[in-house]
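Below: a set of structures, written as structure tokens.
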Structure P
Amino acid sequence: MTVILEQVDKWYGAHHAVQDLSFEVRQGEIFSILGPNGAGKTTTIRMILDIIKPDKGTIRVFGQSFTEKTKDRIGYLPEERGLYRNVPLVQLLTYLGQLKGMQRQAAAQRAKDLLEKVGLEEHLKSKVKALSRGMAQKVQFVATILHQPELIIIDEPFSGLDPVNTQLIKDMLFEMRDQGTTIMMSTHQMHQVETMADRMLMISQGKRVLYGPVDEVRQQYAQNAVIVEGQGDWAALEGVGSIESQRNGEVLLHLAQDVTPDQIMSRLATLPNYHIRRFELAIPGLDEIFIQVAQNGGEANHAQP
């Protein structure tokens, strides 16, 4: 395992910021940390990075307690961005690479290669203060991955990026994941978690409330309902309890308690007056689950890791 937390607690005075938190991050996966503002996400990340110490419990990174050498194996992109604004990009990135143990020439060459990859080859000698917010965000990302870390921890990685550059960064993260890099991602963009993360952790009021593979977490909240598109008298279909009209011609069929989606599909296949263009289980998105858990004060089921 790349990261393991076991029964970790953290207090700030009387505030219990993280409570009995346990989870693991596996080598070569994208792992997402979610939670409402103030849930304990940033505190958890800072404890993993040894910026602050837990009051109780055990944290292991790369199978051992955190040391100075551990830092060179990690790339961290915090939510609060920070770059030297009056230094040319290549010079800045070369310096940051050297801080992570790279040789000067190797750091300079990789900086140039990565700046070209993110579309900033014309700005090698530009200073950060001359860049747009989106450009500066890409430079910050380059600085995070410059030394080819084994573990990347990124907080809101797509903030300030347009859709084209968001896809560019996503593709680079997928490429690194496929090469064995472990990626921890904290974001409020639930659709990015659904399309990117292998597994996830949701924290609420410092406690673990959802944990496991993203698809399994969503399945836990699946309704006994199906979404259909097509023609037919849906209310008259045997086994349907009620219906809801959705957007773009979708209809949500809430099924009777003892009726399964398979039974509805079988019935539709034999009825000539129903024509189906689409049929799928009504599985909520993480946005809906996030809101439900937050409104329930953090009460939720636990997916298995």
Structure Q
Amino acid sequence: MESPDKGLWAPEEIRDFLNGRLGRLHARQRLGIESEHDARVFGQGLHFFHIESWYSIHSVIRTVLRLSGLYRRGQRNAANVQVRRNTVVSSRLPDAFDGFTILHISDLHADMNQPAMQRVIALLPSLSYDICVLTGDFRGSTFGPFARAIEGTAEVAAVLQGPSYGVLGNHDTIRMVPALEAMGIRILLNECVTIERGDSRLYLAGIDDAHFFRADNIEKAGDPIPEGAFAVLLSHTPEVYRQAAHAGFDVMLSGHTHGGQICLPGGVAITIDSNLPRRFGAGAWTHEGMAGYTSVGAGSSTVAARFHCLPEITLHRLQRP
């Protein structure tokens, strides 16, 4: 039987790649956790139950929406990706980075909603930004084949401009990393990169998934950053906001929550599937002097339908007072 991920890297190539990048212990830990399929729904990660891993719920939600006559409206909403703009003002920002703009894309779930992906692809060429960051969940499922997610992500990556960086989400397997990097997205696995403008530097760190796989290591990601330097952290989930703020990060960009995705009028989320205060569930927020932003995502989770919570991609402009 043909492999569902034919054309991607061979298992031994992926293993060697991950051992070289992460070290044998981290690679073994991450791959081992992924192999424990009996932990898909209960008892793994930051909280006990994970609705996105309970696949019977997909048909239940679709059936309820169809019976209510709302399914097609929800599908149209899910394809109507918006461009949001957010300004982060900081006196710690080096002068050379005043106006530096970060395009933030999260939760593509690129194999679930083709109309949403085509909308993102249509929007991107008109946008101006310095770097792009992608905060995880490239895949729709939480396990199984990922070739379609890689193909969908590659179509988006093909129209990105400038350097692109990303982190993995709770839906992503670490086996996707070689293919993601081959399309030009540098995946930060508890790592940090330096962005230079003249003699000034901005530090961009990214952690492995903290929600389900618990493979995050903020200390390792932030250790290369000099004391007092301006630093941005990418984390799929905003649930580690306390650790990030007290580690000295100036900005934290996340996703995961989908802003609730199916919300009450006024954007009130029924659930955000995250262990954090509601005010951190969508949009801009602050904590202990750190500026945060939780994207509601460009794609959709579980079912490609949204209500009172349109999908988004976001332009963050860094600015001095």
Structure R
Amino acid sequence: MNSPVRLSRFTRDDSRRIGVSFEFFPPNSEEMEKILWESIERLAPLAPDFVSVTYGAGGTTRERTHSTVKRILAETPLTPAAHLTCVAATRDEIDRVVRTYHDVGVRHIVALRGDPVSGAGAKYAPHPGGYSNAADLVGGIKRITSDFEISVSAYPEKHPDSPTVEADIDMLKAKVDAGASRAITQFFFENDLYFRYLDRVRARGIDIPIVPGILPVQNFKATTGFARRCGASLPAWLAERFHGLENDAATRKLIAAAVAAEQVFDLVDRGVTTFHFYTMNRADLVFAICHLLGLRPSSLSQRERVPERSEGG
């Protein structure tokens, strides 16, 4: 995957339609809120399939997540997907959140088990009276109303709590059987990991889209810690590309764009047409990669070209 970027292999006249979605996290300060909404405004004209808003460990961002989702609904034409976890809440509490989302017009939920209150790496224990895992949560959402689209997570290198990849795929199968219609992968940097995982998933009869999650490296040191916590590997070639650039933000940004472009073009060359970008609330790198993929803002405004939502979503 570390060969030169092959930009000539794909142009915006290519017959394949590229679909993208973007993930944001709710802001915890006035400054971060400004950065978030600048990023949303920058990326919205690319007409993503949806934008998701994360839920902090132990549901710690619950109210900020709700607020961000509601503002996206009220002030943009974008389709929000609200993250929801099993952590630190009873079934009744989670069910109320689901109904509230439905009432305000949300029709897409990203259903996750979630990290323990003490953070990733701590031992997970279901909340007494709560949903036991993500498959249980998916089933609970579907029992409330069948018109939610539900996305779930997938792990090419397995979830840190899973004993094996096969056990992880068993859980994915349970989530699909419960009603999930899309899986979004944890980020990865070696594309062969994704394709090997996809082969194993398809061999189990799981036929929903398995959308690759792409993390443009905004900060290599932060990415290293993030990868360690979530069980994703960082190849030696990636560390080498950022070596010696700790105090050179401008060059780091150029390298990050090249690495991410290289990854997505290799995926496109191998047949992938849908991507989920972990934006970290920063738009520039993601916008540049989407530009290379042939996505362009329309001459019409988003509000002019996106139909009004009906009450039914």
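Tell me which of P, Q, R gives 18.7, 61 when you compute Rg and Dmax of the Cα atoms in Å. That value comes from structure Q.
Determine which structure produced the value 4.9 for distance in nm of label points 7 Å out along Cα→Cβ at positions 91 and 115, calculated from the coordinates; the candidates are P, Q, R. Only one of P, Q, R returns 4.9 for distance in nm of label points 7 Å out along Cα→Cβ at positions 91 and 115, namely Q. Can you spot which of P, Q, R the value 4.9 was calculated from, given it is distance in nm of label points 7 Å out along Cα→Cβ at positions 155 and 251? Among P, Q, R, the structure yielding 4.9 for distance in nm of label points 7 Å out along Cα→Cβ at positions 155 and 251 is P. With distance in nm of label points 7 Å out along Cα→Cβ at positions 139 and 219 computed over the structures P, Q, R, the top value is the one for P, the highest of the group. Can you tell which of P, Q, R yields -13000 when helix-only ellipticity at 222 nm (-39500 (n - 2.57) for each DSSP H run of 4 or more, over all residues; to 500) is derived from it? Clearly, the read-out refers to R.
Computed from the coordinates by the stated procedures, all read-outs in this text should not be read as laboratory data. Since the structure is predicted, the reported quantities are computational estimates derived from the model, not experimental observations. Cβ atoms are built from the backbone, for glycine too; each structure is taken alone.
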